[in-house]
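Before anything else, here is the set of structures, which you'll find just below.
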Structure P
Amino acid sequence: MSNIQDKNRVIIFDTTLRDGEQSPGASLNTEEKIEIAYQLARLGVDVIEAGFPISSPGEFEAVSLIAKKVRGPQICGLARTIKKDIDACWNAVKYSKRPRIHTFIATSEIHLTTKLKKSQDEVLEMAKSAVKYARTLSPDVEFSAEDASRTDIDYLCRVVEAVIAAGARTVNIPDTVGYALPWQYGETIKTLFNRVPNIDKAIISVHCHNDLGMAVANSLAAVSNGARQVECTINGLGERAGNASLEETVMGIYVRKNALNVTTGIKTPELYRTSKMVSSMTGIVVQPNKAIVGDNAFAHEAGIHQDGLIKNRLTYEIMDIKTVGIPESRLVLGKHSGRHAFVKRLAELGCTLPEKKVEDVFAKFKILTDKKKYVFDEDILALVEESAGKVPEFFELAYHHTSSGTDTIPTATVRLKKEGKSYQEAACGDGPVDAAYRAIDKIAGVHCELLDYSLRALSQGQDALGEVTVKVGYKHDTYVGRGRSTDIIDASVKAYVNALNKIISTKTKGQAVKPKLRAQL
């Protein structure tokens, strides 16, 4: 008997915190991972792949904490077909009420001969042994045949049959390098159902990459041929060109339910907020024309389109904007708005916060209203996200002043506070932002390499709240810092200090960074 009760229900397996975090520059700290996991639970995902526990002590800690704290979804960890990997995975996920071990090994000829240097029979035995051992620890084990879409179909059938017999409750058929075309991939899934005799004992899952831009199409082709789990990520994050986008996959199933005849358990009004949170915390901006959650996804400029929308919205929109949680109300609050109105708007935006965080966000909201005439929904969501992913403030920005011009050498003076004491330095640079960053480096005695800098407006108007995202390198690791302000220089300095605090909070859990504080005032 299959271990899925509703044959028309597609399990949504979210791997944002594992595969998604493998996007270059998308590193998350433990607190951010936990906040995203809480939001994924609110979104209604069935499985959260929280990480790869063997990869580092920090990763193990993050997966363990998510397993202990987050309720609702199954909490899953990734492991190679190696005993120490499986042990580490189990020791991290075992705190969940519904833990899952996900083990994998490559099965395509190119991986067997060039990467693993093993025969098909050897890999088959490794797969069976890993699943059998994992089942002695966890009642729920998933197996993935890495690069399945380039695997010989006869061998793939043998592997799938063997791992199901060994105890795998879910078998994943990944298109690891995004090579498959939708009809080919759908045919692979169909063939497995026709040729694997015990396939009804497991759920068939798919994990598609977007190298040719067909990850979502391939996933839906697999669903139409019997797959009942889709592995995906928020905003399509992931290695190289990314994974199947969760929001696109889910809304494809939702909008075309009559064609696919399946459903999911996703609470679609949470999609937009989840997308914004992940974008903010990873520092990876969602492209404006991104389907479902992009800024232009429900924007219409052409006169013919506008005329059609006025007459009947269905002429050019195939889904209601509120279905995905995008607030239609743009202009909401100002400096005279009180706490009651603010809390009511938080609820309307789907933001559920502990009382202490509500007070924190409201205080920041009041500060913002002194700088802006109007506060938009995007401003409020930005404040909520900033509060959610808060990093311990080793350094606090106290003051900064910059000077620049066409015939002037850019200079900056920055004052930081640490444990009640102030430290100040001045520096010159290629521009006011560079000068400020050099002054911060001099205070902290920690030299970071600026890898990327981006600025975007979070809301409307000349006094729009701007967000600066910086990616800095320190000792072979990458850290993302964010700062928000109506002033670009202020946002830039805040972002760099945020990145510096992440470096220190990460490295001083036992090693490394001891800032050379100087210039005490």
Structure Q
Amino acid sequence: MPAGPSRPPRLTRRATLAAPLFGAALVASCGAAARARAPDDTAAAPRAAAAPPTLVVLVTVDQLRPDYLTRFGPQLTGGLGRLARGGAAFARAYQDHAITETAPGHASTLSGRFPRSTGIVTNAAGVSDETMALIGGGGPGASPLRFLGTTLVDWLAAKDRRSRALSVSMKDRGAILPVGRAKQSVFWYAAENGRFTTSRYYADTLPTWVTRFDDRGLPRAAAGRVWTPLLPDSAYAEPDSVPTEGGGVGFLFPHALPADSAAAANVIRATPWMDELTLAFALEGVRAMRLGAGPTTDVLAVSLSATDVIGHRYGPDSREVHDQVVRLDRYLGAFLDSLFAIRDSTRVVIALTADHGVSSFPELTRARSGGIAEWVDLSPAVAQTQRWLDSRGAGGPAVGLDGGALVVSTAALARARVTIDSVADVFAAAAKPVRGVLRVDRLSALARADTVRDVIARRWLHMLPDGVPVAAVVTLTEGSVWGAPGGSAMHGSPHDADAHVPLILYGPPFAPGRRDELARVVDLAPTLAHVLGVRPLEKIDGRVLEGALK
């Protein structure tokens, strides 16, 4: 996309847009105490359902690394533990693309397609849309208008127009992108006013049940609440004294929410209680919409974001992340108990995955492994490339680095009378010597790579749509991240620390047990479609995970 007059180009297809706090709420939201538990993992596993599923539940935990489920496994006695022990769990599952960020990862969950096909390639080129304001304000406008193609929600609706979907998250992109462009019930958390809402893309007014839930003021009521570890100190192997965490500020337990209610409604996003609140809201929606009551198949997509916010601040090796995962396990267990109290568990299928993983702070990685793990800033290399183009008459901002991809203004190329590969060569000469850079690849050369052996090349090819003017892509060394010392723990690379995610399928159609075969998140949608008896409406990248089926 040609650069604008005052900003470098961004990585986007020729876009048409401008760039126990709530424990009682989980039970109250379903209108009754969760008396009817799901069958235990052994008893539930088993027979094929007599009737097709009436509800598909997708749980995407933002930044959930699969090793959390094993590291903390004995302590996971709630929902995460139930799904891991009672479902078909793929140990080698990946978001098999290069820029492992929230928007691309969520767009792949129910579409069965890589970012090159969905058009969602970075967070920056995700769902922001100033023309689609939020109902009641509280945050920037958002819509799925950059998303290309269809999702499982559309495939179900093509079979039966009565099929419905509810998608909820703290983040707009976490709520919007799993269901694509479908105008279903899609809600996210507006931190500026502490309410769940949606944008004008979906509706002009909020449903009564959403307003009723928001009017309870649960986030504001959390003012002054203190987050302390759920378990005894002896249950945590991680030290609570690592100043690398949190930029060296507030890295020790306890963590208190502000006494001011408005501030608390914002800061709650960085605590486990955000996930509890999101699950309570989702359960209220299931009840109010009679989602999954039949006779058709409905979809509930829940994206839980607190692990991501906490993981960025404190890192994957922190006591805070450990406690967050244990608490999430309990919240998800209460949610499933409440869900199965109002819906027949033999007619519910559940998928659990993540949009990406995360890498640790480079300082900690370096101390542990002795390898090259750095904070990397390539803005000098970008500036040098810009100066080279300026000297040839490019006339204005011509290059920008977005998610490791060097994007070039095609108009500037024409004015400078240079090729995109020559720009890649100038940039590579400046970027390769920087400590922490593993490789700089011309985009034109990646197409000739051995994508079976060269995982990094394959993931870059899965990332970038045709027509995006990318000259080169940068891959950092494992353990190196973008930014400067004192920053957040990060994800976004093609390496397994960021790409390796859980993938669990749970319910009557699936055979419980660990699976060691390779799986990708794009395989999730075609597998669900197979058990639901629907067909994708277009060519997809995923395949049916036959090994998960009974």
Read-out distance in nm of label points 7 Å out along Cα→Cβ at positions 183 and 351, computed value 2.5, structure in P, Q: Q
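Determine which structure produced the value 0.65 for FRET efficiency 1/(1 + (r/R0)^6) of positions 255 and 479 (r between Cβ atoms, R0 = 30 Å, to 0.05), calculated from the coordinates; the candidates are P, Q.
Comparing all candidates, it corresponds to Q.
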With mean count of other Cβ atoms within 10 Å over residues 199-206 computed for every candidate in P, Q, 21.8 is reproduced by structure P
Given 24.4 as the derived value for mean count of other Cβ atoms within 10 Å over residues 319-326, which of the supplied structures P, Q does it correspond to? Q
When P, Q are compared on distance in nm of label points 7 Å out along Cα→Cβ at positions 87 and 279, the highest value belongs to P
Which of P, Q yields -12000 [helix-only ellipticity at 222 nm (-39500 (n - 2.57) for each DSSP H run of 4 or more, over all residues; to 500), calculated]: P
Comparing distance in nm of label points 7 Å out along Cα→Cβ at positions 119 and 295 across P, Q, which is largest? P
Looking just at mean count of other Cβ atoms within 10 Å over residues 71-78, which of the labels P, Q belongs to the structure with the highest value? P
Matching 27.2 (mean projected area of the Cα convex hull in nm², computed) against labels P, Q points to structure P
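Any read-out appearing in this document is the output of simple, stated calculations on the displayed coordinates, not a laboratory observation. None of the values given here were measured: they were computed from a predicted structure. Cβ atoms are built from the backbone, for glycine too; each structure is taken alone.
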